[in-house]
Structure 1
Amino acid sequence: MQGNLSLFADLFLTFAKIGLFTFGGGYAMISMIETYCVESKRWITHDEMMSVTVIAESTPGPIAINCATYVGHKKAGFAGAVIATLGIVFPSFIVILIVSEFLAGFMNITVIAQAFSGVKIAAGLLIIKAAVNMFVKMRRNNIQSAIILSSLALSLSVNASPALLMIISAIAGIFLFRGKK
């Protein structure tokens, strides 16, 4: 029982730290989730992180919450999933609760508006870092590289929706990887 309590505390505090110190939404959190859960704590492998990111992106709900729920479940079952999910949600809930009390005048404070301008840049960079890390660490062959480059070209040239890119990539995967494990 003592081991479970320390694991539960570790899950909650790790995801609370991610939830508290990462701005910019779930995509910005992916980099921190990977740093803590794959590299530091070794709760999941990089391949699992890649898979859970794809699944979390494809299912309803915020991507970081879905990732936290998966990691928590893998480490400590249903209770671990609940604790990790609460850990990542709780700090944001408290911050939003406080901000909502003062929101009307909050962004009119010059230093706050300036800080948020800087945070937007950092959040964008965290999203780019997560994408680059996933791309670099991904085991890929020529077919997967072609899908990646085609998706990037479509996204940049015609501003294709992410849902459309996922559907096209899934269909391409079905045809191109038929018969392969």
Structure 2
Amino acid sequence: MLTAAVFSTYAYMAEYLKVVTEMDVRSISLMLFLFGTAGFFGTLAAGWLMGVHLSATASGFMALFAPTLLLIFLFGQSYPVAVVLVVLWGFVHAAVIPLCQALVLRAAPEAPEFSNSLFNSFGNLGLTGGTMIGGLFIAFFGIRVLPLASIAVLAVAALIFLLERRLYARRSRHPVDAAAQ
């Protein structure tokens, strides 16, 4: 769901910047470069923070991702503000993929190869599903509301994450009961 949240807006980023922010092709190319550069640093930050505390890092990046998308929705028409928001978006966006992989690997540490294959499969599903959701939002509501598609999917991802954390905590408190399940 996190991957779907990322790609429901990212898949249409260039068109969003063209239509909503009214950027020209050269400016969009520069924005994609800035987005990718910020993403590099976001990945480094996420990697370091995941080593400290994985769950807190996942929660923190989700908590940064939603307001970033909301700000893009609210102020995406302003060229100078959009530049700053694209950089912030790139930083947060890139962190999601390694976070997802770490969360999947944590779920089944005794089977890392299987976990990694699940990560790849569900990553592709998230990419496809997110792109479809973004496309549907554009078709029904217009490209202006596209960041809201990501926020909606991110809300579902956050709910799943919270439920998983609660289940994990309950199993840790009652290992005998968990083994019987």
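Tabulated data
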{"item": "If volume of the Cα convex hull per residue in Å³, for residues 88-135 alone is computed and equals 66, the structure in 1, 2", "result": "2"}
{"item": "Which of 1, 2 leads on relative contact order in percent (Cα under 8 Å, 6 or more apart), largest value", "result": "2"}
{"item": "Origin of the value 1, 8, 15, 20, 20, 14, 9, 6, 3, 2, 1, 0, 0, where P(r) over Cα pairs in 5 Å bins from 0, in percent was derived from one of 1, 2", "result": "2"}
{"item": "Source structure (of 1, 2) for helix-only ellipticity at 222 nm (-39500 (n - 2.57) for each DSSP H run of 4 or more, over all residues; to 500), computed value -27500", "result": "1"}
{"item": "With FRET efficiency 1/(1 + (r/R0)^6) of positions 48 and 96 (r between Cβ atoms, R0 = 30 Å, to 0.05) derived as 0.50, matching label from 1, 2", "result": "1"}
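Every number in this text was worked out from the coordinates using simple rules, so none of it is lab data. Predicted, not measured: the structure shown is a model, and the values here were computed from it. Cβ atoms are built from the backbone, for glycine too; each structure is taken alone.
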